[in-house]
Structure I
Amino acid sequence: MSNQTSDQYWRQKKRALVGYEGGVGAYDRLYGEEQDKKYKRCSQYLDGASGKAVLDCGCGTGKLLAQLSRQGGFFVGVDYSWAMLRLAQKRAGLADNVDLICADADNLPFRSASFDRVMSFTMLGNMPNMGRTLLEFGRVVRDSGQVVLSFSKKNIKADEVLRCIENASVRLTEFIDDEDLKDWVAVGEKRPEAMLKGLNILASLKSLL
């Protein structure tokens with residue numbers, strides 16, 4: 001990756017963060033209803049967390065974490081915004097089975113195969129390189145672990161979603177395109193036989209930054 005491309009990558013991340021934090025106070029009021037629709041549509045995949053380690057990447061104000069943490073299990077919420085995490089702390093961070101971490105979704109501070117489930121709603125459309133982010137998700141989820149993702153229909157084409165999921169060593173089990181949702185929703189599981197391919201691609205990408 002050239003210096004110019006690398007600079008663009010980090011500038012895009014900074015712009016996304018500035019815009020994101022600028023709307024912190026009104027986030028749930030503006031987007032909460034739409035987020036709830038997605039959570040409800042995916043409830044069959046989000047339930048059953050007891051005894052599992054679950055990552056919510058781009059956890060925002062912690063709305064989903066607060067709902068799911070009641071099931072038991074262990075939850076980690078990651079967001080790039082301290083302002084969002086402060087709201088999440090008030091909502092979900094007081095539960096004994098929830099940890100909140102400020103981190104970059106492209107460079108998650110976890111060992112490979114740390115989680116039974118990785119979920120991420122809406123965030124991927126704001127990433128400079130969605131494929132790279134999905135490779136990182138594929139790294140931290142365990143073999144046969146579940147991945148539940150949503151992607152803005154406005155920003156991302158369906159075929160791009162499918163291609164990036166394939167490269168991330170995830171076998172797609174359901175692709176949801178409901179008219180009343182503003183996002184595509186993809187559900188899949190980690191394909192252990194394809195892990196080496198995904199790690200090699202991820203290593204190549206990281207070496208260029």
Structure II
Amino acid sequence: MNWYFIRHGQINSNLNKVYSGRSDEPLNAEGQEQAYWAAERIKSKMIDRIISSPLARAGQTANIIASRNDLKITYDPAFNEMRFGAWEGKSEHAIQQQYPLEWQLWNTSPHLLKMRGRETLQQLQDRVVKRMHKIALEGVREQNTNQTILVVTHVAVIRVALLYAQQRPLSEYKSVAVDNCQLFPVSLISHGLQKARMQCKALREIAR
């Protein structure tokens with residue numbers, strides 16, 4: 001099973017550096033244009049179906065892409081935006097003023113930040129990866145393992161999915177740049193299987 005992740009188009013909160021979180025803020029005009037551009041770009045990717053976050057900005061992006069590629073959409077809360085708790089709806093400037101210690105930790109060691117009502121990066125990654133594995137298993141059962149899926153989602157979801165796929169620590173979360181409507185291939189492979197393959201390769205090299 002092949003995976004592509006794409007971030008939703010631009011919303012005003014992106015411009016104003018506001019944590020929109022679980023709000024249903026719609027795309028702005030630029031965001032709609034980005035979605036139409038993305039719809040053309042994915043034509044070469046041979047997408048079979050789209051899975052979208054249920055939030056409006058992701059759903060709008062997914063609908064534009066689907067309409068231009070004759071694809072069906074399913075909405076899955078597993079790919080919803082991260083829960084930011086008390087930070088939702090607040091600007092970065094306001095957060096720095098109200099939560100200076102937490103803000104510093106978020107920008108230096110984001111994987112360590114824990115706040116009431118807010119998902120940790122580990123919880124978010126577990127949610128996303130668990131659902132991906134379940135979908136992949138369903139594909140095996142249905143003998144449909146060659147399917148290519150496009151997930152229309154949010155920056156935090158894409159970051160943790162990429163870090164998992166690349167076997168990089170969540171401490172590197174802030175180093176992953178994700179622009180609006182940027183497309184990312186994500187390879188979902190069992191880390192145990194990957195380790196076994198590397199060990200076999202090493203043994204073959206030693207045998208030579």
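What the table below lists for this structure:
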{"quantity": "Among I, II, which structure scores highest (criterion: volume of the Cα convex hull per residue in Å³, for residues 107-186 alone)", "calculated": "II"}
{"quantity": "Computed 1.4 for distance in nm of label points 7 Å out along Cα→Cβ at positions 123 and 139 - originating structure among I, II", "calculated": "I"}
{"quantity": "Which of I, II leads on relative contact order in percent (Cα under 8 Å, 6 or more apart), largest value", "calculated": "II"}
{"quantity": "Answer label among I, II for the case where distance in nm of label points 7 Å out along Cα→Cβ at positions 67 and 91, calculated from the coordinates, equals 1.0", "calculated": "I"}
{"quantity": "Per distance in nm of label points 7 Å out along Cα→Cβ at positions 59 and 131, the highest-valued of structures I, II", "calculated": "I"}
{"quantity": "Which entry (I, II) yields the derived value 23, 21, 18 for semi-axes √(5λ) of the Cα gyration tensor in Å", "calculated": "I"}
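Readers should treat all values here as calculations from the given coordinates under stated rules, not as data from a laboratory. Computed from a prediction, not measured in an experiment: that's the story for all the values here. Cβ atoms are built from the backbone, for glycine too; each structure is taken alone.
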